[in-house]
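Pasting the structures here.
Each value in this text was obtained by applying a stated rule to the coordinates, not by laboratory testing. Given the structure is predicted, the values throughout are model-derived calculations rather than measurements.
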Structure 1
Amino acid sequence: MKAKKSNRPKAAKKPEALWALSLTVAPEAEDAAAELLFRETGTSAVVTHSKVTGLSTAVAYVPSATLWTPVLRRRLKEGLVALVECGLEVGPAGVTWKRVARTDWRDSWKRHFRPINIGRALLVRPSWSSRRAVPGQACVVLDPGLSFGTGQHPTTEFCLRELARRRPRAGEGRCAMLDVGTGSGILAIAAVKLGYGPVVAFDFDPDAVVVARRNAAKNRVDSKLRPVRKDVATLSRARRGRYRVVCANLTADLLVKYGEVLLSQVARGGHLVLAGILDEEFESVAARFEGWGARRVAERRGGEWRSGSFVVGAPS
C-alpha cells in the first residue's frame, strides 16, 4: 500500500550565512587594513566610512567560521601594530567577527562596487549596473566572489591603466601578456578584451582560479583564457622574453625574491608592471629592479600604495 502524501509544507531552507571579519581604523589606514584582511583571509574587503565616528571599517566576508582562530586574531593584532610602526595613524583600532546573511553581503557590494572607466579604452562594471561602454571601449563585467578583485583598489587600477596604455595597435600582430597572481582574473580578462594575445594567467590559490575561470566565461573570453593554478617559483626561464606585458600584483618580498625570473619573461622593450607595494617599500623594490637593468617609466601613488611600470632590455 502506498504511503499517503503529506500535505504539510516543507520546512523553509535556512538562508546561507557568511561571517564578517571587520577592522575599524582611522581613514588614513583604511587601504592598509583592507590589504591586511586580504592577506590573512584571501578575500577582498569592502571599505566604508562613518561620518558619525570619523572612522573607516574594512569588512571581509568569509564562508566558514573555522577561520576565526586565536592564530588569526593574533596575526591581525600584529598586523595593526606593524601599520603603526610603518607610520600610519591607525586610531582606536578594533577587530570584530559576526555572522551575517548572504543578502547583506550582496547588498554591501552593490553599494560599494561602482563602474569605473579606464579612460576611453575600458569599462569595468558589475552585472547589476546598466552602464554601457562608449563606442570603441572594451567592457569587463564582474560580480564579487569571495576571492575577488574589482579594479577599485589603486594597485589594480594602475595595472588596468598600464594595460590600456600599452594595448596593441590594429595590425600589430602578436602581443602576449602574463598575469601573475590573477585573483579574480580582472587583468587577464581586460587584456583579452583590449586585444592582447595570447594571454596567460595563474594564481597559487585554487579558489581564485575557480573565480577567474568563472569570470572569463561570463565575459565570453574563456576560449582565449584559461587561468591555472601555479606558483611563481615554478616560472621557467627557458621561455625567455615571451611576453610584451607582465603584470605582477604581489607583495614586495615576493617581487624581490622572484624579480629576476619575472624580468626574464618580458620581451625586449616590453613592460613589467609591479603593484601591491606599500609606499615606504616601493623605492627599495624599484632599486632592485633597476639594478637588474629595468628602467622605470611610470609610477603612481594611491593611498598607502605605490605601483610602477618598468621597460625591460630597451635602450634609455
Structure 2
Amino acid sequence: MLIRRPPDVRPSEITPQSSYLSRRNLLAGGAAAFAWAATAGANPASAESLDKVAKSSFVVDEKLTSLEDVTHYNNFYEYSIDKDQPARLAPGRLKPRPWTVKVEGECGKPGVVDVDDFVRHSALEERVYRHRCVEAWSMVIPWVGVPLGPVLQRFEPGSKAKYVAFQTLLDAEQMPEQRTSLIYPWPYTEGLRLDEAMHPLAFLAVGLYGETLPAQSGAPIRLVVPWKYGFKSIKSIVAIRFVEQQPPTLWNALAPSEYGFYSNVNPTVDHPRWSQAKERRIGEFLKRPTLMFNGYGEQVAGLYAGMDLNRDF
C-alpha cells in the first residue's frame, strides 16, 4: 500500500542536504543489521547510525522537519511538560539497554523478548510520515523501523484478541516525573483496535534520520500511527497485551471529553479548548489546513466505515 506521491519525487529531493544526506553516508559501512551503543539515544550527535535501512515507498512529498526540531520540540511528560526539556533531561536518565518487551494476553506465543530480537526478523526500512500533534502543531519525520503487523503476528493473536494494549516503562528513577506529576495515571498506556494495529501504515520505530532513537524521542522502541494524533504513538514500549475489551489509555482516562480512544486526526472535530481545522508546521510561520486522517484517508478510512467519527473521536 503506497502513500501516493509524484513518481519523480525522490526522498533525497525532499530532504535538506545539510540535515540529511550527510547522515545517509554513514550507512555505507558496518555489517550488523542494526546496532545500539549502550548510551545510544543520548543526543543526535552520539546516536548510532543504523545499517542496512531500506528505502520505503511510504513517503510524503513534503519538506522534512529538521533533526534539531524533531529531537528538541516534543512531548514526553515523564520528563517535563515543557517541550524543550525532554532533550535535556531524558538522555541522562533513560537507559535503552538492556531492554525487553513483554507480550501477553490473548495470543498463542506470549513471552518476554529482548528489544533487538523483537524487530530482528523484519528488515529495517525508512518511512517518511506526517506527524500531527493534538495541540495543532505538526512535523514530517523520516522514521526507521519495521511494520507493526508482522511483528504482532509472530505472537499468534487469538480469536478473542480485539485490541492491542501498549505500556511505557514505569520507573521513576529513569522517568522522574512519574514520581512528581501525580495527576497522571502512570504508567503511560495506549491502545489500538487489532485491525488498526495490523494496518500496513502502523509502524514500530527504532530510529529517525538514519540513527537510533534519541531518549527524548522514545528510545529504544516506539509506536508510530501517522493517521492519529501524536499521543497515540506511545514511546519507550515495555509491554504489549492482546485483549478482548477496549483497553484503558492514559489521556482518555484523564480527560475523556478531550481525548477519545480513537483520536484520529479530524479537522471537523475540535478539541474543547482549540480548533483542529489548521496546524502549525514546525519551522514554518503560516498555518496550513489539517487533512482528514492526517492525509492518509485513502489508506485508512475503510477501517471506520459506518462509524460516527464525531461521537467515536
Structure 3
Amino acid sequence: MGQLTTRHLLGIKNINSDDIGLIFETADEFKTVINRPIKKVPSLRDITVANIFFENSTRTRISFELAQKRLSADVVNFSASGSSVSKGETLIDTVRNILAMKVDMVVMRHPVPGAHIFLAKHIDAQIINAGDGTHEHPTQGLLDAYSIREKLGGLEGKKVVIVGDIMHSRVALSNIFALQKTGAEVMVCGPATLIPKHIESLGVKVETNLLKALNWCDVANMLRIQLERQDIKYFPSLREYSMLYGLDLNLLNRLDKKITIMHPGPINRGVEITSDVADSEHSIILDQVENGVAIRMAVMYLLANN
C-alpha cells in the first residue's frame, strides 16, 4: 500500500492523480468490508477523531461518523450551535481546547473558505475538510468520481456535465478538480447568472442549454440550488429554473443515448430533478451514498498511516 503525498485533506487542488488512485484502490478494499456481515476493522483502533461542524450537516456528518466507527476509531462530535462558539470563542481556541483532549484527527466543516488551511498551519492534528464555504468539499468530489469509475468502468475520456448552481457550490469545484485529475472532460451548465466568470480558465466547457449539455455528456451531476448562500435573486423563480434546468424523464427520453444521473444531495425533488428520474435505473444516487462511507474510510486510513 502506497502513501499519500499530503498530511491533510484540505482540497482536491492539494492532491495529485496518484493520491486519488490510491484513495480509490483503498476504497475498493473497504467496500468489501462494509458489505460483509461483520463490518468493522481495527485499522484506527487507537486513533481519536473529532467531528467539528460549524454548519449544519446530516449526510456528510453521519457518513464520516459511520466510516470512523467501521474503522474502530474513538469519535468525538462537536456542533457549533449551543457551544462556546456562540459565546464568541475563536476557531483556533475551540480546536485547541478539543486537541487538549488528545485528538489525533479533525474532520471540520466551516462556512469560511480556507478555514482548514489556516487551521493546518496552527495545530498539530491532521485536518480533513468536510466543506469550507463555497470553496471545496473534497470527499464529495472523490466519492462522485469514484462512483462514475465504478459505473462506467473508468474515468479517462468520460464526459461529465455539472448542472445547476455552480457559483455557490463547493461540490462543483471539488468535482472539477477530481474529474480533470482522473482524465475526464468536464462541462458546467446552468443559468449564466449562476456560472462564475472566467470558469473556463479551469479548463471546463460552459453551456447554458440543458438539452445540448445532456446530449454531450455520459454523466450528469445535478446540483441543488443553494438558496441559503444566495444574498440576491439570481433567477426569477424556482418554477422558471425548474422549467429550464430541471431534469425529468421526458427530457431523458429525448436523448439518443443513455446517460448516468448523479446528485450529491439533499435533493429538491421537482426542482433540479424529478422523483421519476431520481428513482430510475439511470440514477446512481444511492450508490454515491454507499461509496461515501468507503471513500471516507479510505481517506482517514491513509492519513492515519502517514
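Listing for the model above:
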| quantity | calculated |
| --- | --- |
| Computed 49, 44, 39 for Cα extents along the principal axes in Å - originating structure among 1, 2, 3 | 2 |
| Origin of the derived value -2500 (helix-only ellipticity at 222 nm (-39500 (n - 2.57) for each DSSP H run of 4 or more, over all residues; to 500); candidates 1, 2, 3) | 2 |
